[in-house]
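Following are the structures in question.
Just so it is clear, none of the values below were taken in a lab; they were calculated from the coordinates. Everything quoted here is computed from the prediction, not taken from an experiment.
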Structure I
Amino acid sequence: MKRLFNKIRNARGFLSGVGLTCVLFLFINASNTDSYFEISKNLDIFATLFKQLNTYYVDPIEPGKMVKTGIDAMLDELDPYTNYITEADIEDFEFQRTGKYGGIGATMHRKGDEIYVGDVYENSPSQKAGLHPGDLIIAIDNQPLKGKTIDDISVLLKGSPGTQVTLNIKDVYSGVTGPKIITRGEIELSAVPYAGLAGAQHNIAYARLTQFTPACGRHLRNALDSLKKVQPNLKGVVLDLRNNPGGLLDEAVSVCSIFLEKGSPVVNTKGKMQELDRSYATREAAWDTKIPLTVIVNHSSASASEIVAGTMQDLDRGVIIGERSYGKGLVQNTVSLGYNSKLKLTIAKYYTPSGRCIQAIDYSHRNADGSVGYVPDSLKKAYKTKNGRTVLSGGGVEPEVKMSDETPSRLAVTLYAKNYLFDYATEYKGKHPTIPDAGTFALSNGDFDDFAKWLSNKDYSYKTETEEAFDSLQAVAVREKYYDAAKAEFTALQTKISHDKKQDLLKHKDEVINLLENEIVSRYYFLRGRIQQSLKDDKELAKAVELVEQPAQYQALLTKK
C-alpha cells in the first residue's frame, strides 16, 4: 500500500490538491480500463473548468478556498471521517492525533464581546506565568481582540515551543492590568488524567482513559502499577472510557494487552484492497489476566474505545457497564497530498474477535434525500463470545449492565451557559486560598445560600419543557380559533405551570451544588480534580465497584444463559 501511495504522490500533470485527492479516491476504486478513462476524463474536465473560471469569471476567485469547497462537497458523499486537511488545519489535526500542540496551555471563553481565560492546564506555561481562570484578555501581541473569534485567538496563542507571546490582561483577583510574557511549550494532554483507588476498602483500581494517543497504553499500565504499589491487594479494575472518541488502533491493542494473554486476538481489519487486511493480537506480556475488570462506556465512546470494550466483551474478559457505545467500526489512514496537506480516508472496517463489526450507520446506502440511517435490527447478525453469549453486530457495543446518564435540568444548562457557575467559582477561589482534596471537598448549606444570594440579582430566566409545550399548544389553539373559548382555562394552566426561579433553585439544589463543587475544585486541582470530584456520586462507578465486590454476580454476567 505504501508503494501505491508513493506512486500517487509522485504523479505529475494533475491539478495540485484536487487532482491528487481525486486520483487517490478514484484510483483505489478503479478496476478496469473504463474506470481509468473516467478518471482521466473527469480530471481533465475539472482542470479545464477551473482554468476557465480563473480566466473569465467577472470577479476575482480564491483558488484555495474554491478547491477546498469542491473537495469537501465530493467527500460529503462518503462518510464523515474521510476529510481533506489543508496546511492551515494541520496543527489541529496533529493535536487530535497525538494530544500535543505548541501553545500556552489554557482555554479561552467569551462573555459578550470580551475574552477571558477559561481552564488553565496543570504545569503549563500559563500556570507558570500566573494566569488564572477569569482573567480578562485585552490584547495578544498588541492585537486587540475585539471582533475576533475563539478560533482566531487560538491561532494567535499557538506556536512553536520556545517562542514567546505577550498577553495584555486584567488580573481577576488584583484588578491590575498589564502584560504577561509567556514562553510557549509543548502542551500534551494526558490520556490518563486521573487514576485512583475506589471502593469502601480502597482496593479497586480506577482509571479514566480519555483518548487513544501515542503511548496511552504504556501510561495506563504505569498508572495501574502505581496504584498496585499503594494497594498490593487489588480486587478489581474499573476502566472508564466514557466520552473517549478513540484514536490510534495500535494503542487500542496495547490497552487490550494489559488484560489479555500475549497473542490474544483483538481486532481484524478488512477493506477493498485485500493486501491491506490485517489481524491484530496482543504483543506484550499482560499486567493481569485474571483480575475482575469492568469497563464503563457511553454513547460518546467510539472507535478505539469500542475495540477495547468489544474485545473484552467477546473474550468474556470484563463486564461492560453504561450506555450503548457510539458504533464506529471504520478504520482511517492518512496520506500526504503535497504542499503540507493530507487526506484522511476510510480504508477498512474492523471486526472484533467474535467476527462482528459494530458500525452502526450504513454510509454505503443513502436515502433519496442523501441522508443515511442506522443498520436496521433485521440486518444485525448474531455472534458468540468465548463463553457462548450472544452479541450483535451493527449497533455499537451493548453493555451487560445498562445505565443511562441523567439529563441535566434546564436550570443547570442555563447557569452553565451564562457562566454563573464559572464566575462564582472564580470568586470562591479568591476568598479561599485552599480547600480539601477534590475527593472530599463539599459545599455546605451555608455555601449554597451564599450562591443563591449571589445569584439573586442575575438574569437566569429560562423556559421549562412544560412551558415550551404550553406555548406550542396555545399557538395551535389560536391558529385553529379555539383559544378564545378556552382562554380562562389557558390562563389558569399557565399560572400553574409557570416556574419560580427561586423554587427551581431549591428543587435542583443537589445538582447545582455538584456542578459548583466540580467547577470550584478545577481552580485548585485542574482536570484531575474535576474527574475525582465527579466520581463521588457516580452511579456507573458505584455499580462497577459493586460487581467487583460480588464475584458471583460478576461471573454470572459473563456466563452463557
Structure II
Amino acid sequence: MFTQLVDPLHNLFLTWVAALIPVALLLLLLAVFRLSAWLATLIGSIVTLLLAVAAWQMPIGSGLKAYLYGSATGIQNVDWITLWGVVLFNTLVVTGAFERFRLWLSHQGTQDIRVQTILYAWAFGALLEGLVGFGYPWAVVAPILISLGVPDLDALRVAAIANNAPVSYGALGAPIIALAAVTSLPLLSLSSSIGHIVAVLALLPPWVLIYLVSGKRGLRDGWPLAIVGSLGYIAGQFPVSVYLGPYLPDVVGSLVCFAALLLLLRVWRPKTMLSFGGAPVIANPEAVRPTFTLTELAWAWMPFIVLIVVVVLWTGPWSALPKLSIFSMKVSAVSGITPATPVNAVFTFSPLVAGTAICVSWIIVALILRVSRAQLADVARRTWHQMWGAFLVGIFIFGLAYVYNYSGMAGSLAFAFSKIGWAFLLIAPVLGWIGVALSGSNTSTNAMFGSFQNIVGKLLGFPALLLPSLNSVGAEIGKPVAPQTASVGVSTTRFVRNEGAVIRYNMGWTFALLVYLIAIGVLFYFVFPGTVMLKPP
C-alpha cells in the first residue's frame, strides 16, 4: 500500500510551496486569465495528478482510481442534488408558479425600503439560495430592488450581503455534503456544527442590510425588522441543521422568517416609511393592492411544502433510504502523519441519496402543476444551458480533491501550517474566503480545503468539527467577491461583464463580516467547544 510522503522535497518550505501550486494555479486561471470554472478545474486536475506522481511519488494506477472515485462522488453527492434543484426551480419559472409566489410576497410588504429589503433580499434570497444557489439570489433579488428605487450597484451589494449566511446550506446542502465526503466526518455532525456558527453569523446581516438601504436613521426605528428577520431565519435554520441535516435549513429558515416578518407587520410598522437613502416616503392611500384567495395562496406555497415534506421524510435520521448502497470501491494509502490511520479514497454507489428525494419532489410538483411537454422541453433547455459547466466542475474538482488528499499533498500542506499553532484558528476562515474567491463555489472550496483543514485540526488538537466548519462558513463570507458568482449575479442588471465594479463595491463589507466570523471562531473555540466536537456514535 502506498505510503504518503510528508516532506518529499526534503525542505518543508519548498514542500509547502509545491503543495500550494494547485491552489495558486486555480487562482491564476480563474482570477487572472478568466477561464471558465470547468476548464480551470480540468487543467488544475491534470497538474495536480502530474505533481502528485512526480513529487509525492503517488502510484499512477491508484492515483487514477482515486481521481475516478472522487469524480463519481461529485456526480452522486453534488451534481445529482444541484441538477434536480435547478430542474425544480426552472419548472416553477416556466409554469408561472414562481411568479405567483413572488407576486404574493411583493404584496405583503409596505412601501418602506427596509421592509422590502428584509423580505426580498434576506428571506426570499435565502429561499433561492436553499433551492438553487450559484448566484441566482443576486440575479433575482437585485432587479426587484432596482425596481423599488435602489441604485444598481447598491442593489447588487444588498443582494450579495444578504446571501452570506445561507450559502453553506445552498443548493439543498451540497457544500456540506461535499465537506463530509472529503473529510469522512459524519454529515449530521458537520451540519450541526456549521448550524451553530451560522446561527451566530446570521444575527448581524439584517442590521447591515437596513443600514445599507436607509442609513442610521433607518436603524433608529427599523430595528425590530432586524431582530425579527435574524431570529426568524435562525428559528427555522438552526433546529433543521442540528436535527435533520443540511438539505433544508435555508428553505425552512426562509419560510419561518417570512411568517415571523408578516406577523410582525400585522402588529407593528415603522413610524415613518423610508425610501432608499433614508428619505421619507409619502404613502398613496388610493393604491390598489391585489388580494389572493386561499386557493391561490395554497398554489403559491405548494411546491415548497412538497419539497420539505418529501425531503424530510426521505433524508431524516429515521430514514434508511440514503444509506442503501449497491457497491463500494476504495483505494487506500498509509498516512505520513498518522500511520495508524489509513487515508481512503472511497466511492459508494447509493442510488437513494438526497438528490433522488429532490427528483421525486419535482415529479410530484410537475404532476400537480400538470406540466406540458413543451414546458418540459423548455425546462430541459434552461437546465442544460445553466448546468453543463457546473456539472463538469463537480466532476473535476472532486477528482482533484481526492488526488490532493490521497497523494499526501493535503497532509504536507497541513503539516506546514500546523507550525503556526493555535493562531491558525484565525487563518482557517480566511482560507475558506480565498477558496470561494478562486472557485465561486462553497462546494468546490469545501472539496479543495476540507481535508486539509481536518488534518490541521487533528495536528493542533482542535475540536474535530471546528476548522472544517469555519472553512465552509468562511466561504459564505467570500461569496460577494467571487468572480464566478458575480458573473451570474449581474446577468440581469446593466453590470453584465463588469463584475469587477461590483466586486470592488462589495469588498469592504465582506472584510467586516470576515472579521466578525473570525471572532465567532474564537468564541466557539474558547467558550463553546462542545458544540464543535465530534460526539461518539
Structure III
Amino acid sequence: MPTAAQSLVEILHRNGIDRVFCVPGESYLGIMDALHDSPIDVVTARHESSAGFMAIADARLTGRPGVFTVSRGPGATNAAIAIHTAEQDAVPLILIIGQIEKKDLRREAFQEIDYGRMYGGIAKWVAEAIDATQIPELTAKAIRIATSGTPGPVVLVIPEDLQFPEATMPAEVMQQRRPAIPAPADIDDVRALLEAAQQPLIIAGGGLDVPGGREALLDLAERWNVPVAVSFRRQDLFPNAHPLYAGDLGLANPKQQIAAFQEADLILALGTRLGDITTQNYSFPDYPKPRQKLVHCHDDTRIIGQHFIADIGIAASPKALIEALSAGEKAPATAWSERLRGLYVEYATWKTRTAEDGVVFGNVVDALNGILAKDGIIVADAGTFASHVYRHIPYHFPQRLLAPIAGSMGYGMPAAVAASLRYPDRQVICLIGDGGFLMTGSEFITAIARKLPLLVIVSNNNSYASIRIHQEKHYPGRVVATDLVNPDFVALAKAYGATAFRIDTEAEITPVLRQAMATQGPRFIEVRASLETYLPAIHASAAD
C-alpha cells in the first residue's frame, strides 16, 4: 500500500499535474521522496515567492492547477504573495506546506503557524490533515476547489509525521465539473436586448480564457457587430488588430474613451468579475445600477450582483451563453463600432520619441512588434515600463500576455521561466524593471540550467519609477526611497551564463534585438532607460 505522500503525488499525477515547483524543506521530505519516483517534473526555485509565481504562470497556460510546495514557517510566509496573486488573478493554485509533527500542533512549536488563520482571508480553502488517511481525500478536494467557480488558491497543510504512514489512494481521477448552461429563457432575453440595442459593448474577462472561449467571443462580436473591450490585463482574449477591438479597461484609459463607453445602451459583461480597475474604480458602468442595460454572465453565483445590479444576471458558462447567441446572419458595421475603434487606435498608436537621460522604453516595446513570433509569449512584470507592453503590442492569439493582475513585482522572471519550461519551442520574452529583476532575478539560473531559449529585457532607470511618479505628483520635490543603485546587469547576466547585450541609444534598439533573437539559449538585454520620459508633464504642471 502506498504511503500518504505517495498517494498525494499520484493523485496529482492522475489529474494532469505534470510539474511541481518548490523550495525544498525538511518538513515535507516524505513528499519530496515520493516525487523522486514520480514522472512529475520538479523545478527548484530560489525563493518560495518565485515558486508560487512559476506555478501561477503554468496554471494560466495550461488551465490546470499550478502546484508548489514549501516548508513550514518561513517558507510558508514567503509563499503568501503567490496566494494573494492567484486570488486576484483568478488562477487555480495549490500550495502544499509541510507542517510540524501532529503531536506539536498548537503548542507554539518551532516554526508553527496556524495556516487557517493566516491564509483564511485570501485562499479559497485551507485544510490541515490530522490523520494520514485524510491526505488522499484532501488532495483530491483541493484540486476540485481550486478549479471550481472562480478559480483560485487552496492551501494543503501536511504534518511531516503523517506523510509516511500508509494511506489508500482513490482509484479514479477527479470528475471534471461541467460548466453550467444558461437557461433558455435567459438566452432569449439576452437575444432580445441585443436585437434592440443600438450601441452595445462587450466587456470580456478571464472566464473566456478557456478552450474555444476566444473563438466563441470573436464569432459573437462579428455576428452582432459588437465592439469588445477586454478587462484588466486580458489583451490576448481578442485580436487587437480587429476592427471590433475597442481596447482594454486598465489603469490609464483616456477620459474620452471611457466617456464613449458610457454611451453604450447595452453592456454584455462576459467572464469578468467587474472588479475595481476594469470598472475604473466602480465608475464605469455607474455604481451600483448602470444607466445601460447590463447582462452579467460569470460561472460563479458569488460574482453575479456582487458589485453591480444586472438586468440579467446569469451564473453559467459565458462561453455557453455566447455559443447560444451566435446563430444568425452577420450584422453590418456601424458608426458606433468605428468610433470606438478610432478612439482605441489613437490611444494605442506609439509615437516615437527621445529623451536626454536614456532610451525611451516605449521605443523598445514598439520595436518588438517587428520580431514577436505569431505564437510568442510576452511576460511582463509590474512597473511603469509595462504600460507600453499593454498599450502598444497588438496581441493576436496564440500570442499570449502573462502579467500579474494583482500588480505583484517580482512576477516576471519566475513566470517567464515557467512559460519557457512549458513551451520550450516558443518565443518567450520577459520584460521587467530593474526593481523587479532584483527581487526574483535569481530564477534566471533555471533558464541557464535547462538551456531555455528565454529572452529577458530589463528596463534600468535606477528607480522604483511608478512610486517616484506618485511622489512627484503628490509631494513635488520630496523624493525619498525610490532611487536605486544597481549592479552591472550585463556583467551579472554573463556571470549567470547568458549571452548579454546592452542598449544605450535609440539607434541600437533594433540591431540589438535582432542580434539577441538570432542567438541561441538564454539571452539578456539591459536597456539604459529614461526616467524623465514619465516625469516631464508632472514637472511642467508643478512649475505653473
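Here are the numbers:
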read-out: Among I, II, III, structure where helix-only ellipticity at 222 nm (-39500 (n - 2.57) for each DSSP H run of 4 or more, over all residues; to 500) as derived comes to -22000; value: II
read-out: Of the structures I, II, III, the one that 1.20 was derived from, the read-out being Cα Rg over 2.2 N^0.38 Å, for residues 328-479 alone; value: III
read-out: Top of I, II, III by Cα Rg over 2.2 N^0.38 Å, largest first; value: I
